[in-house]
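Each reported figure results from applying straightforward, stated rules to the coordinates on display, with no laboratory input. From a predicted model like this one, the values you see are computed outputs, not experimental measurements. Cβ atoms are built from the backbone, for glycine too; each structure is taken alone.
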Structure I
Amino acid sequence: MSRDTLLVDPQGVRYSYDNIKTQGWLDGHVGGTEDAANYLLQKAVTLFKQGRHEQAIAMQKLGEELIAVLKPLQEKKASEHRENFSEELK
């Protein structure tokens, strides 16, 4: 475990900088997954327009799979970290 930098608010409540940063990193993966899926879906549209239907269908399925499978996994990881490693130190 790395050394943690403690943040203290004016009321004396202590926060874990490491937990805040890690939570932000995990939450960012959800948006990144959505962006990647949207990129693949847009690429599929381009391939359809070019008449490359097999490739377009494969690209579309991959984009849909990212949203259906990977996004919930990323959300679960972020949620579990939020529950197990709160930002506020007791």
Structure II
Amino acid sequence: MKEFVLVEFLVSAEDHPQLLEKFKTLGEDFELIKTDYEWDGDTDGYVNRWYRMSGRINSAYATIIKLQDPFLAGCMRISYIPEDLKNKYRT
């Protein structure tokens, strides 16, 4: 049985194409659920733009990503872990 966790990836608009390429390598271990485009600005006219992409990922693969892929690890946040998966790793 595969155990999944919900994750979010937050990247700048400039890094968005690289993130999409990385998603292709994840295969069936990752399922994209939602993409949000966000922005904010300041009084000088500078605008920050980024993408927030949410999905489900195999929990074992999420661990591998955190250890082996600095780009994905830097923008990945685990947003939900099922209670039964938490209990599996508690002592």
>> Say we calculate distance in nm of label points 7 Å out along Cα→Cβ at positions 10 and 74 for every structure; which of I, II gives the highest result?
In response: I
>> If you rank structures I, II by relative contact order in percent (Cα under 8 Å, 6 or more apart), which sits at the top with the largest value?
In response: II
> Between structures I, II, where is distance in nm of label points 7 Å out along Cα→Cβ at positions 42 and 66 highest?
Replying inline: II
> One of I, II was used to calculate FRET efficiency 1/(1 + (r/R0)^6) of positions 34 and 50 (r between Cβ atoms, R0 = 25 Å, to 0.05), giving 0.95; which?
Replying inline: II
>> Suppose helix-only ellipticity at 222 nm (-39500 (n - 2.57) for each DSSP H run of 4 or more, over all residues; to 500) works out to -23000; of I, II, which structure was it derived from?
In response: I
> Taking distance in nm of label points 7 Å out along Cα→Cβ at positions 26 and 82 for each of I, II, which is largest?
Replying inline: II
